[in-house]
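What follows are several structures.
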Structure P
Amino acid sequence: MFGQKKREILTSLVQPVLSEAEYRDFIVNALADRRAILDAALSQLMARAEVLTEAAARLVETLQTGRKVLIAGNGGSAAEAQHFATELVGRFKRERVPYAVLSLTTDTSILTAVANDYGFQDVFARQVSAFGQPGDLLIVFSTSGESENLIRATIAGRQRLMTTVAVTGDRPNHLAQLADVAVRVPAVEADIVQELHLTVLHILCEIAESKLAACAAEAWKGDGDQ
């Protein structure tokens, strides 16, 4: 008797709070809300195409001249940094040579050692000072633009004579003030900011691939004509 009662209680606990129809309505409404928010945000981002153009030009120039790109971010932005590096070291939409792009969020031994010995605020700046060279590019992703470790990394990048690009949310922030190029996406809520950051990084990857592939093809054609 006790076992049967226990099973009934457990069954009631795992039953869905919403019916299948209610789940569907919730999802449809959430998607509609998301579509409206992103449609408006993308329209505003189109009006800011000039700054995104500058970021793309800096990215292409860095890679085209044989220099490297360092990328950093925290949390979801760390995932974006790794995503960006993956697309360019691997491939995005076409077969081509790998590009020199390094995410600073992946080496757990460096991250934990620096955080332990110097403080978490220096986990990226220390790496920028180690790997960054004049003419390299530093890209930092941040929803708030106020992360101390990214601010210090940007300062370190400027000291190393690197070009710095900050991709942030829409609120005025320290990273945007420090960076050579600031791409402030038109959103303030973290989840929407991150979705727009993904759009930005995919656009940058596509431009880099297409432009660099075209330059490589032109160079190959020129060598063949000699």
Structure Q
Amino acid sequence: MIIENYERIGNFTSSKIFNLTKKDRAGTGFGVPALTYIKNKSREQRAMRSLENEAWSKEMSWGNFLEPYIHKKLGSDYHLMSDVTDVHPTIKRWVGSKDSIKFDEGCTVVDIKAPFTLSSYFDFVEADGDIDKFRELHTSGDQYYYQLVSNAIINNCKYAELIAYVPQQIELIDLRLIVGYEEGNEYNWIARSEDRQLPYLPAESKVPNMTIIRFEVPQKDIDFLTERVLLANELIKTL
């Protein structure tokens, strides 16, 4: 049975909030992606459910399965919080779900990615810790960036980390054992996949299998995103 996350219905979520950053040709108003996003959130409020049907893909399944596995490798400073939906303390219709949080000085929100292709993973590696370079390299760079900015605002965090991981080939053995081969297990496709069908790095690879991009969230982007959400909240009242 599918249970809707009602805290996300009709609200602007960190994972999709980058849509609100899209401007019109004049460079001030909302562009088409933003207007479509706002309109659909208005429709969700009336429908009392998400407009999107539940999607499944190997990419999504792989990421969901690996998230807690990766988190265990990060150490005790990181606190897994991916099952919690946070609500902005003062601004309506603004919610987000961080993967993890570090209660260090200034506080750090964390997003964990398990790319399903090595090409995608290389975008993280070749950014060399520079979030602006990553935004240029990766097709979803702005989406991941503003997801972190949004969650940092909601949680009043000064810093953000984008963490990407791909297993070493020898780890695939352990991952298959964790999954098991029982019928009905949503992840058993991983156990039944051959190595060549999964992302991995061989033992002789010179590429690190985990990369962390850490940055201080710029005040200008905090102000910009906050303004866009406030404007979207005003517009949605008219729909």
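The numbers here are math on the coordinates, done by the rules we state, and not lab data. These numbers come from a predicted model, not from an experiment. Cβ atoms are built from the backbone, for glycine too; each structure is taken alone.
Suppose distance in nm of label points 7 Å out along Cα→Cβ at positions 51 and 203 works out to 1.2; of P, Q, which structure was it derived from?
P
Given a computed value of 26, 19, 14 for semi-axes √(5λ) of the Cα gyration tensor in Å, for residues 67-186 alone, which structure among P, Q does it belong to?
The correct label is Q.
Where does the value 32, 22, 17 come from, among P, Q, when semi-axes √(5λ) of the Cα gyration tensor in Å is the thing being computed?
Q
Any idea which of P, Q comes out highest on distance in nm of label points 7 Å out along Cα→Cβ at positions 27 and 155?
The structure with the largest value is P.
I have 19.0 for mean count of other Cβ atoms within 10 Å over residues 83-90, calculated from one of the structures P, Q. Which structure is it?
P
Upon calculation of helix-only ellipticity at 222 nm (-39500 (n - 2.57) for each DSSP H run of 4 or more, over all residues; to 500) from the atomic coordinates, which of the structures P, Q produces -12000?
Derived from Q, not from the others.
Can you say which of P, Q returns 14.1 when mean count of other Cβ atoms within 10 Å over residues 171-178 is computed?
That value comes from structure Q.
Here distance in nm of label points 7 Å out along Cα→Cβ at positions 19 and 35 was calculated and came to 2.5; which of the structures P, Q was it taken from?
Attributed to the structure labelled P.
If mean count of other Cβ atoms within 10 Å over residues 75-82 is calculated from each of P, Q, which structure is the one that comes out at 19.9?
P
Just checking, which of P, Q has the largest value of FRET efficiency 1/(1 + (r/R0)^6) of positions 123 and 179 (r between Cβ atoms, R0 = 30 Å, to 0.05)?
P
Of the structures labelled P, Q, which one yields 158 when volume of the Cα convex hull per residue in Å³, for residues 131-194 alone is computed from its coordinates?
Corresponding structure: Q.
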